[in-house]
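Trainee: Right after this note come the structures.
All of the numbers you see were taken from the coordinates with simple rules; none came from a lab. Since the model is a prediction, treat every value here as computed from it, not as a measurement. Cβ atoms are built from the backbone, for glycine too; each structure is taken alone.
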Structure P
Amino acid sequence: MTRPVVAALSLAGLLLTASVSSLPSPRPPEHGDSPARRLQRFREEERGRHPLTARDAAARLAEIARGFAGTGERSRAIEILSEASGRDPESGEILAELARLYLQNGDYEFASAALDASLERTELRLAAPDLYAAIGEGFSAANRLEDAVAAWELAEKSGAEDPAVRARLERARRELSVTSGQRLVQSEKFAVYSDAAVAESVVAAAEAHLETEYTRQREFFGAEDLPGPQIVILYAGRRFFSLVAVPDWVSGVFDGKIRISFDPSTGFTPELRSVLSHELAHAWIRFLSRDHAPGWLHEGLAQWCEGRRFPRKDFHAVFARVPAFSLSEMEGNLGRRGDRAAARANYIEALGLVEYLAFTRGEGAVVCLLRALSDGTSLDEALRREVSVTSAELVTRWKAWAGM
């Protein structure tokens, strides 16, 4: 399988959502022996009477490159791995590690070229499947779906047994089928992809709004910048959302990428503005909590950030026939997509809980709650520490505050 390498804008600095781990070194370095010293010794040995075979020399160079990568000298590691690959061009392990380093460096075209070399070499000795799988995750996070598919296919070819690899491969293939012809608008903070039917003026308005919201939400959360440019995909219609079974009343999804489905004929509407703000908030919430925030906090706080408010006097009418949910019930309900009425009640309660905390403890307390969850602290412990309530007490006090 050969894929053309197409020149594209670099998404430099993207922090991959997948963790791409280093392979274990075949020959552990001596204690305190620096990679520079090992490289010097290798060069000296090569000038000796008994030089290594090309394959053994490549293995030594790859080991030294891992040492440089481990000390943060990624460019030096790439240089040495490239030399190693030249000496042993059939080593899938070296090519895969080279692709991984290019990915971590934001050099997507070079990473893609390393992957293409793997696909073209018929005698390639494949690397471990988990390395190819992680490379696939990295390409997918950068929205380079063809490269992700190629990496996951190599993972399967090398013996991957994880069903998640097959699931990600099939999803990427389906997504590729509905995303041909998308355009890319690149800025420091965002990479905005859009279907051809979306007017350039709408894309420009969406990107400008996201830039403004980014600054506002960063100040609200009191955070540093999000890691790398955020991937935003504007779909003209619901073809992709239908493909992944998103209900027809949902217009935005955050799965590590901000995905928006809308009717392109309507232009840049207030509704599109709101959903962009909402999904961007999910990126901040995930980042600050290290993906430990529960669903109700995600949805309640994202609504708060988009500017949505629910009058206290109206909560009683919403929950007159259906009792308010516990936090654990809400978590289960938010995972089910079939019942629109139940989903509406869950979203209203999630917003209500955040409103209660913001009005009684202050917005800063909600942000502190997110940060408290980031180290794996349980929700109950984080609630006790930051807002002095348990999960059950939070719901009870919100109901009293809302006049229920």
Structure Q
Amino acid sequence: MTEFNPKLVEEAREHLRLLARTAQASGVVNETPLQFHAALSHRFGAKIYLKREDLQVVRSYKLRGAYNRMRLLTSAEKKRGIVCASAGNHAQGVAFSCKALKTQGIIFMPRNTPKQKIDRVRNLGGSFVTIELSGDTFDEAFGEAKSVAQKKKRVFVHPFNDPFVIAGQGTVGAEILEQINDPVDICVVPIGGGGLCSGLGSYLKWKSPATKIIGVEPAGAPAMERALKAGKVVTLEKLDTFVDGAAVRTVGDLTFKLCKKVLDKLILVPEGKVCETMISLYQRDGIVAEPAGALALAGLEQIGKSLKGKTVVCIVSGGNNDISRYPEVIERSLVYQGLKHYFMVNFSQRPGALKRYLNEALGPTDDITLFEYTKKNNRENGPALIGIELARKEDFKPLLKRMDAIGMSYEVIEKDSPIFSFLI
């Protein structure tokens, strides 16, 4: 494999700059805006900018790496075609690049990939793309894709562990330095497989050595954090796939090596905080960010006081969010903020028990959002599953005190309960 060098980023950036000047190829990869965010800047006492990769042609930075890798295919490789595995943004970037470069590609996706994602990949690639649904997980689809690439002697376009893919992602960093007037003190980058952080971080450390690179991973998918602690690449046994654009079990050996070199800090952010940030971006700024796209901004609070007086760039890495996910996003956000709680309440099988609960246990602003109860004959007690939304998180303890005061038999459903995972 070719060794990665930050100069590869410059070569990729120059190619994209020249490409943008040709009428037939303009818009293959957009130069995305770097936007000053007044509200966040005021809140943290800093100059905070958003690098809007959600406004890329395929609504994600992934196009940069896919296109940069594929533009370097030899004539013989183009003739044989390429293979990749992805259920999301990498698949879209590859599909778009196949059509732009007139190269046939086979894209493997897990069988449980939502139809709208499959349709979008098909629309982007047109007749240049064949979609194969294989396996029930990304890892199974990935394994099949690698096998087919080897059998058919096609180039496998890796989503992150490839020097030219990394160089393509690094053009995000090159654009930032071209667009900003002040020196960049801190750059906050989402991390999944590590390709974006490797490319962008290596370039910034080369051109702007004083810039601190802070990576942000989902708490439920800390593959890079575990690897850095272990001093080697590890595979996660458990994985929360909610932040799907950054949920990988195993980072790349190359991206691990580069991230270890360029990262000044790595923080983990709970999925609920990501959801809260997604909602805030939509309601306050009209930005539709996918979970991974909101990851960097979700980490700002943990960075906290070290932001004060600094010039900070946060990467909004993508905006491919399915609208059907928003009920779950809202639910996770409320739970994270302490505004939503679930209980299993054992009601006495006598008239007025529920009425007493409503009148004496619930506060004036407490709202029942879920109530599931079936009366059982010949029993003294009957369980009910209840969801309650609070106006303020401080209202939780008073609610428990009132329930205790009237002798309610109940259990708070905690996040590690199987019932909780059924509800969310």
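Trainee: Where does the value -18500 come from, among P, Q, when helix-only ellipticity at 222 nm (-39500 (n - 2.57) for each DSSP H run of 4 or more, over all residues; to 500) is the thing being computed? Don't skip to the end; give the middle numbers.
Mentor: Values: P: -18500; Q: -12000.
This value belongs to structure P.
Trainee: Can you tell which of P, Q yields 0.05 when FRET efficiency 1/(1 + (r/R0)^6) of positions 130 and 322 (r between Cβ atoms, R0 = 25 Å, to 0.05) is derived from it?
Mentor: Computed on structure P.
Trainee: Compare relative contact order in percent (Cα under 8 Å, 6 or more apart) across structures P, Q and report the one with the greatest value.
Mentor: Details: P: 11; Q: 15.
Between P, Q, the highest calculated value is found for Q.
Trainee: If Rg and Dmax of the Cα atoms in Å, for residues 210-345 alone computes to 15.8, 56, which of P, Q did it come from?
Mentor: Numbers: P: 15.7, 46; Q: 15.8, 56.
Corresponding structure: Q.
Trainee: Given a value of 23.8 for mean count of other Cβ atoms within 10 Å over residues 58-65, calculated from one of P, Q, which structure does it belong to?
Mentor: Working: P: 23.8; Q: 28.2.
Label of the originating structure: P.
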